[in-house]
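Computed from the coordinates by the stated procedures, all read-outs in this text should not be read as laboratory data. Keep in mind the model is a prediction, meaning the values are calculated, not measured. Cβ atoms are built from the backbone, for glycine too; each structure is taken alone.
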Structure P
Amino acid sequence: MEQMSLQALKERINKDYYELVKLISRHIREYTEYIKLKQHEAYGQTIAKQCEALASIAHNYVTDRINIYLPYLEELTDKEATGHDCATCSGRCDAQHSLKLLEFTASLNEIKQTFRQLKSAVLQEYKDHGRALKILIDEVTLLDDVINELFHVEETHLLPRIKSAQNNIHARS
């Protein structure tokens, strides 16, 4: 991934991570709805609600990435390709680039902390209470694996590539 262009990296992350997180989150929501209908024990209801919250957090995170940051990466790619120079730009776009980078990093750090806390609570509370809960916990575990890999890819590949592209167009002082 290190040698990929920003455009190729953006497409790969969207396909391999963002879309997958959305799919797994949808599965978790479907299982939680089933459990809420069929599971009458308070424990099952509690786990279902926690899993639903976890799926919602992950889904909202990748939805924001898709709606806010993928278009920004496209814009950054275009500016880099056309030789845009933010240092001479009359629109003060360098401030916008810095803000995007700060927001990206802050949201990444926030979701990592929130996700770890909630996931830990869900998995620590799990006891074998039927097949549906086991499937739900398996889906949460899969979501955890994918989202943690996504966090790693964003931190080690995407963020450095964004910074490099910003430097190339003189958006960072």
Structure Q
Amino acid sequence: MADESFSLAAALFPDETWVYLEDGIFMAQSRMSEITKEKSKWAKEYAQVKLLVQRGGIAYFLPEQRMGHSERRCADVVLDGMVMEMKTVTGTREILGTEFKLGYKQGAELVKNHPVISAHSVFIWLKSDLPVISVKAKIAGELKNRLDKGSFICFFDNSQELHSWTYEELRAFIRPKK
């Protein structure tokens, strides 16, 4: 996984230098200023990556980069060879859906602009009491009419459970049974 993650990060940002932070976690040198400039944001993102890496992953924090002329940023990390956007969500199903769509678009933008990427994922650290089935149904609905490959990973803070579904599994969840 380490070679796969590094290869993708290096292909996306060939002029970037990658800094070792701790086992399984690397960061684009151009992003290092974020640690002191945006402490709260950095703390959340680092906690998210650490959670995933502790389960055996390898992560490369990507440079903070704007996409085109928009104010949207590109995805946060490459984790185990997959581009991933990370979000923390507190609140309702509607907020969950909105944050997922934002994260999905950030990953999709990289896929569109870089032929080396074939899939993208969204990770959400959910800090609310939404049940797993409700989250799964909401995200499945957000994927309606979207054909990208990837996965949705959700850490349920209340239960300390990590769930993961491919986008295809979620789309199948809402398809009518024949």
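Brief remarks follow.
- Label whose coordinates, when helix-only ellipticity at 222 nm (-39500 (n - 2.57) for each DSSP H run of 4 or more, over all residues; to 500) is calculated, return -25500 (choices P, Q): P
- Ranked by relative contact order in percent (Cα under 8 Å, 6 or more apart), structures P, Q are topped by P, which has the highest value.
- Given 19.8, 64 for Rg and Dmax of the Cα atoms in Å, for residues 3-98 alone, calculated: source structure among P, Q: P
- At a computed 39, 14, 12 (semi-axes √(5λ) of the Cα gyration tensor in Å), which of P, Q: P
- For 0.10 (FRET efficiency 1/(1 + (r/R0)^6) of positions 83 and 131 (r between Cβ atoms, R0 = 41 Å, to 0.05), calculated) the corresponding structure among P, Q: P
- Comparison of P, Q - label where distance in nm of label points 7 Å out along Cα→Cβ at positions 35 and 51 is highest: Q
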